[in-house]
1. Can you rank 1, 2 by relative contact order in percent (Cα under 8 Å, 6 or more apart) and just name the one with the largest value?
2. For which of 1, 2 does FRET efficiency 1/(1 + (r/R0)^6) of positions 53 and 77 (r between Cβ atoms, R0 = 25 Å, to 0.05), calculated from the coordinates, equal 0.10?
3. Can you spot which of 1, 2 the value -27500 was calculated from, given it is helix-only ellipticity at 222 nm (-39500 (n - 2.57) for each DSSP H run of 4 or more, over all residues; to 500)?
4. One of 1, 2 was used to compute distance in nm of label points 7 Å out along Cα→Cβ at positions 205 and 357, and the result was 4.6. Which label is that?
5. Consider the structures 1, 2: one of them gives -0.77 for log10 I(q)/I(0) by the Debye sum over Cα atoms at q = 0.20 Å⁻¹, for residues 293-348 alone as calculated from the coordinates. Say which.
6. Upon calculation of distance in nm of label points 7 Å out along Cα→Cβ at positions 237 and 269 from the atomic coordinates, which of the structures 1, 2 produces 1.3?
7. When you work out volume of the Cα convex hull per residue in Å³ for each of the structures 1, 2, which one comes out largest?
Structure 1
Amino acid sequence: MTTLDFFIVNVAVPSMQEGLGASSAQIEWVLAGFGLAYGVGLITGGRLGDLYGRKSMFLLGLGLFTVASLLCGVAASAGMLIAARVVQGLASALLAPQVLAILGTLYTGAARARVFTGYGLAMGLAAVFGQLIGGALTHADIAGLGWRSCFLVNIPIGALIIVLAQALVPATPRVKARLDPAGILLVAAAITAIVLPLIQGRDAGWPVWAWLSLGAGAALFAVFVWQQRRLAERGGAPLVNVEMFHDRAFVVGLACQLVFWIGQASFFLVLALYLQSGRGLDALGAGVLFTAIGAGYLLTSMTAGRIARRLGRQVIAMGALLMVVGLALLSAAVIVGGDSASVGWLIPGLVVDGAGMGLAVAPLASTVLARMHPEYAGSASGVLSTALQIGNALGVALIGIVFYHGLAGAGYGVAFTHSLVFLLAIAAVLIALTQALPSGRDAR
């Protein structure tokens, strides 16, 4: 639900802006408010699960997300929609880390590989099909709701999951410790200082405040690490166990996660721009073409766990290599065919690229969380999810520079091709980083 909601709203933006009479800045904050609140709250949300029970926090987050979706769906003004989206983001930050923490602590060995395969499948399909579902709901205009149905669809789904989770999700032990309010404030300020300029910087022309904010974010992170170490030395319970960062699988796995999602968020953005603005497809037509990625993803994600048991860390490298092949096929289709060729020529590259994604998503999460201590399972999951969100924001910021520079010079085809070269480089970095992961059973 949280991943789908991030992508589904992008498609509804034009009709949303028209229906509410919103300014461009307000529409930007409909998107940015969710992403910022989500990213800022993830580490704290994960730690709350450790302290007060992961099932309880999962249900609380899900309930808040469902209510916030209702508020989004009935919003009478842009301001009300922005406020409801911020609540949605905070609820997502409470909900999402519990999923990884519950899976990571309840399952081991082959069973863990299977459940992470299911997790990867759900995450990937939500990202890939978000645009198709959003386009279909907006186009169908059910009961005259238009874009509002993109939010209201969460209500029956959320209610059903709450009922099922009460019966099926097992409770996990709580950690007897106090919350770390100083750590919460420091990490929230640090993430805000980094994510906000990544979201807003390019559209604002990268003003001085954006660079100052990034520098302040780095400094605040350094203070946060120092504060967490001091608290641990005094026998307290820090928000994040800094000892996790002595584990090579965790640190390198986080870097791999960051790089992977830099590539995915930016790819989905430029593909949507190229298909809709460059090739003239509507949101539904572009969403249908996105299903080619979903087909490749579905093909490999269900077997990624079995392949990982045989190949260990190299399954991630194999996924990245398939993405390289897929991106190269897309480049060839655009360069050779040009804007006059059928968009059908993009399908082989999209299928191969999706297959690469499917091989990488679940093993990446499993690698990062493979050796986490149960006491800090929630905060570790929060750190992992934060890397994903920062990767999304950084990827969109970087690809925006590449894409719009090419667009100003020669049009959408060239802009898309330049973006694919950038994405090829990102995939190559992921292959190289994967080689630094520890080999053997613990890395899988």
Structure 2
Amino acid sequence: MKFSSSRLAELDGAYRVLKEPVDRPAAQRDPAVAERVSAMLSDIERDGMDAVLRYARELDGWDGGDIELGAGDLERSGDELPKEVRAGLELGAERTRAFALAQRAHLVDFETELAPGLVTGHRYVPVERVGAYLPAGRFPLLASAFMTAGVAKAAGVPTVLACSPPGPDGRAHPAVLYSAYLSGVDRAYALGGVQALAAMAFGLLGEPEVDMIVGAGNAFVAEAKRQLFGTVAIDLLAGPSEVAVIADETADPELVAADLLGQAEHGVNSPAALVTTSQRLGEQVIAEVDRQLATLATREIAGPAWRDHGSVTWAKDAATAVALMDDLAPEHLEIHTADDAYYHGALRNYGSVFLGPWSTVAYSDKGMAGTNHVLPTAGGAKHSAGLSVSRFLKPLTYQRVSRDATPLLAEAVDAISEYEGMAAHRKTATVRLERYRHGQEDS
């Protein structure tokens, strides 16, 4: 996350950078990754399941067993988990589903009569088939299934497939599987990476091809989603996780520092930014981050992320802080101020906002807040929102025209189509106009 000099030229002198990130070029698509993914997708599209299993053997360590997990395997996966973890996952699944269902209830079909005899409207219809990729790397993101498969089910998607890579023992992660079970997936497979996405997109898993692929993953998964887009829909192309905080002199430096490091822990490329109207608070947070890093178990990740991608900026007033933050357009945004309501009303560009010192991004990351954690990064919040139940729904429009409304529409289409030179379009209108004028009734 970096400020745009052209967008903020009018703020010259109204802010000062107290800690700036290392000046590195923005992450670009790795040509080697793109070439490798392209070759894999071509192989799988041509050779089908033979290629999928060949890559599964090479990349997943597949040993020749059944890659599909039975319904009983999913249900029993929770038996392997500590009681507290199982209870936490059950709570996260319930909260995420409850929020998604509340969103769905507010997406309503409607019908309106634009003019006498011209009735229009739309109805929300879920996509038919969704494939969810559930990563399980160094930090298995256990709530991913809630945000993808679970929300798809809340939207009414009839069929949801899930793929998750196997571990060294050849089995998918039990907590990831239990999350998938709680989310209501219909079928699940121990299959990872590009081959998993391709198998779902090309219909190679004993099911027709999916209409949409969702879920996070490594650079190869992200590139596969990019190349498969068009063949299927996708949720979004996410980069490294981001966090930003707006804070004033009333904020607690310990909480702000902890929350910045909480997202920096995602990876060494994860940006963390503080915009503050108090220079003293900014300096305190810088010192507090260093203090917490000294004993943080994941400092080998969070430390380089903060060093290279962390920033602290002083703003002269609240309006400047808003302008700076809207320019960053962060994935996650926390507000720690004496007037959170002002910022909530004024800010426009963020993936999800966390209001007040008792709110933290981790509550959404783990599914406890109910809101979706699949959010736009790299400034994408300037034009896009995160994944939600609406992404799995198609607002399908319709129109119903009566005989009496025909002249209003047909005469205008007659004139426009003649001007455009589109004779067949014109005919569809004039043939109806002739029937209307000759008193023909509805057929």
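Here, each number is a calculation from the coordinates, and none is a lab measurement. Fair warning: this is a prediction, and the values are worked out from it, not measured in the lab. Cβ atoms are built from the backbone, for glycine too; each structure is taken alone.
1. Working: 1: 24; 2: 20.
Largest calculated value belongs to 1.
2. Values: 1: 0.10; 2: 0.60.
Derived from 1, not from the others.
3. Values: 1: -27500; 2: -12000.
Working through the options, I get structure 1.
4. Details: 1: 3.5; 2: 4.6.
The read-out comes from structure 2.
5. On the way: 1: -0.77; 2: -0.83.
Structure 1 accounts for this read-out.
6. Values: 1: 3.8; 2: 1.3.
It must be structure 2, since only it matches.
7. Values: 1: 130; 2: 203.
Largest one: structure 2.
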